[in-house]
Structure 1
């Protein structure tokens, strides 16, 4: 039985320049299942993008990078078929980000259900671009909403089937605020949670794209900051107001406000052991996940 997670970080231009962090695995029902999924993913696939790091560079640089990436992705998709009618000129343009997320939902399809004509006719590079579009929408939102750096990184394996599901009892494991050095399960549904809807004011999303956090996979992220308690409370109020304004929508789906599937926050699976004052500095020059192992 494993008790620790070890992540080896590297300089993307000099992969032998490494820095290791160790995390103690939590002791709850999801952890062993998650570890097994990571091990399966590693046998079958490479990490999608080992350099998916946010919040380690200046805000200005992050905005520029996020904007360039998403517009390049739009161009790849439109070069196959011009289905996207907008580009992004400002990462704070939430309406366009909602539109682009809707494009992803329509042309990619919902979770493990890629059956649209566009998907079936498009080549692998367009499939990757559609998946990247979703990630990059959320990257733009992350950069736009944070006036101070909130260092984090994500690890995903696109092609691993998302078939694991949380039990209702396991929603009690969610925590309302991020803690520095904690590893969390990544939301792997295709759609938006109640928390996302309350935050985004999305006028494009289809009703069937409301997707509670039910499935999970090997995908995870690591936060290197502590959430502001005041912002957590503001978010809680916003979520409650959104639910009240759309109560009929949720009740038709058998979801009273205290239903487990409307739980907000994040599900932790591990906590850092060796965080120091120099950890962020060491990661700034090593924004690349070289290896992941369990001990």
Structure 2
């Protein structure tokens, strides 16, 4: 059994799925943050020395008039859990987590508070510790949402608030576009369970395999050249990403694999994600993700 929390839904790759990250001060002037900020906030690094330089959205290391930080999804999602790391001083500036079904920019629309902030001591290992992850109640407020935000309902004249990690967990809603692919169970006709590819705790010098398939959810379009690879947002030495290879249905393992095509509603053969951890691996919590990209739809 793992010593760490097992996700109840997939961690949303909002830094690369077409989502948008916006923030605004008390003047309500919305600014879209760059890709570098999205990747950094969805990682596990939280480099203390580079907050201002990497995000470039605060002034002098503080957010004195900061009132909102929102992730806007390209399609509706059913939210299951949230995690953030940051700092809020004084307490009157502590933000809340909110969800919206109709926002277009993070500031407009109707927002509902779904949780207060859980102030994690740091990112690692706390993003995998149950008490620091907010598990949301599944109801109308958290289902089919178009945006999630951290909102400061009370902002006074001085604050040293900042956000250095923003992890979201959830599934695409039933109303999401069907022109997409999904990780599928290797033997059953169901979506891959959220914790299926979680290797939990393991010793250095060990190996383990995880089987899965890919399904084309489109009812009328073929997914062409589906590329699969492993990527890591927060890496180390030796690289975490180098511990993984993907085996095709013929058991040929490589760093990348491509499903040539998937007809509408079709499911691929069984692929295998293999972990081979060296004895020199760094001791810590590390997160890799299995990424897919469809070259074209016809």
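Suppose relative contact order in percent (Cα under 8 Å, 6 or more apart) works out to 33; of 1, 2, which structure was it derived from? Each step should come with its number before you reach the end.
Numbers: 1: 33; 2: 20.
Corresponding structure: 1.
A value of 1.5 was computed for distance in nm of label points 7 Å out along Cα→Cβ at positions 45 and 237; which of 1, 2 is the source structure? It would help to have the intermediate numbers written out before the result.
Working: 1: 4.0; 2: 1.5.
Derived from the structure labelled 2.
One of 1, 2 was used to compute helix-only ellipticity at 222 nm (-39500 (n - 2.57) for each DSSP H run of 4 or more, over all residues; to 500), and the result was -1000. Which label is that? Walk me through the intermediate numbers first.
Values: 1: -12000; 2: -1000.
Here the read-out was taken from 2.
Kindly point out which one of 1, 2 the value 12.4 was derived from, the read-out being mean count of other Cβ atoms within 10 Å over residues 13-20.
Considering all the candidates, the number was obtained from 1.
Can you rank 1, 2 by mean count of other Cβ atoms within 10 Å over residues 69-76 and just name the one with the largest value? Don't skip to the answer; put the middle values down first.
Details: 1: 17.0; 2: 20.5.
If we compare mean count of other Cβ atoms within 10 Å over residues 69-76 over 1, 2, the biggest value is for 2.
Just so you know, all these numbers are worked out from the coordinates, no wet-lab data involved. None of these values were measured; they are calculated from a predicted model. Cβ atoms are built from the backbone, for glycine too; each structure is taken alone.
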